[in-house]
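The structures come next, written out as structure tokens.
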Structure I
Amino acid sequence: MTRDEHMKWSKDRAIEIANSGDLPGAYASMTSDLQKHEETAGHIAIELGMLQMLGGHLNTKEEMIKFIDGFN
């Protein structure tokens, strides 16, 4: 699987979870999936997302989906 294919797969799975209302699960899915591909492992947005969540951001489905969609 190419990096782009893996990224799309990861986003699709995380967005599906976010749409179900499980925002922490959506973040966990995205970060876990990114670690599974050598070209996305350690992606800087993983740490950024954790900081945003701890800072009280990414509290709505819309915020989480926008964050997930922003991965590249």
Structure II
Amino acid sequence: MPYINVQITDENVSKEQKKAIIKGCTQLMVDILNKNPATTFVVIDEVNTDNWGIGFDQVTELRKQALISSTK
């Protein structure tokens, strides 16, 4: 009974994209481990970008810096 926890930043992920993540993760378990999709659980956690860091910075700040850089 696989349990897959996907953590992504909370940046307007659509319902369709979430469905695709669930389907893709489930299919991977079926294809690779021959698991039953009826007992494969996929949970998507959306994390606020203030609560996600890369290196020394919050993703919120990194996104702002990227936006500023792309408008120059």
Structure III
Amino acid sequence: MKFRVVLEPDFESGGYVASCPALPGCHSQGETRDEALSNIREAIQGYIESLKKHNQPIPSEAEVEVDVAL
């Protein structure tokens, strides 16, 4: 399975914040990009395992990205 991950710099405390929009509430962070990506990967795995354990459907990517020129 593949999920889109949003990675943003955390200007207040440093490091990076990662989230998975297809999985509400699935967020993580890390001091480096690599650490944040590793941590969100682990968070996604845990989220999916929890969904399976509770017999909940696993969301499919349903988001559409649109670039808007300003």
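Observations on the structure shown:
- Structure from which -21000 was derived, helix-only ellipticity at 222 nm (-39500 (n - 2.57) for each DSSP H run of 4 or more, over all residues; to 500), options I, II, III: I
- Highest-scoring label, criterion being Cα Rg over 2.2 N^0.38 Å, among I, II, III: II
- When relative contact order in percent (Cα under 8 Å, 6 or more apart) is worked out for each of I, II, III, structure II gives the greatest result.
Readers should treat all values here as calculations from the given coordinates under stated rules, not as data from a laboratory. This one's a predicted model, so the numbers in the text were calculated from it and none came from an experiment.
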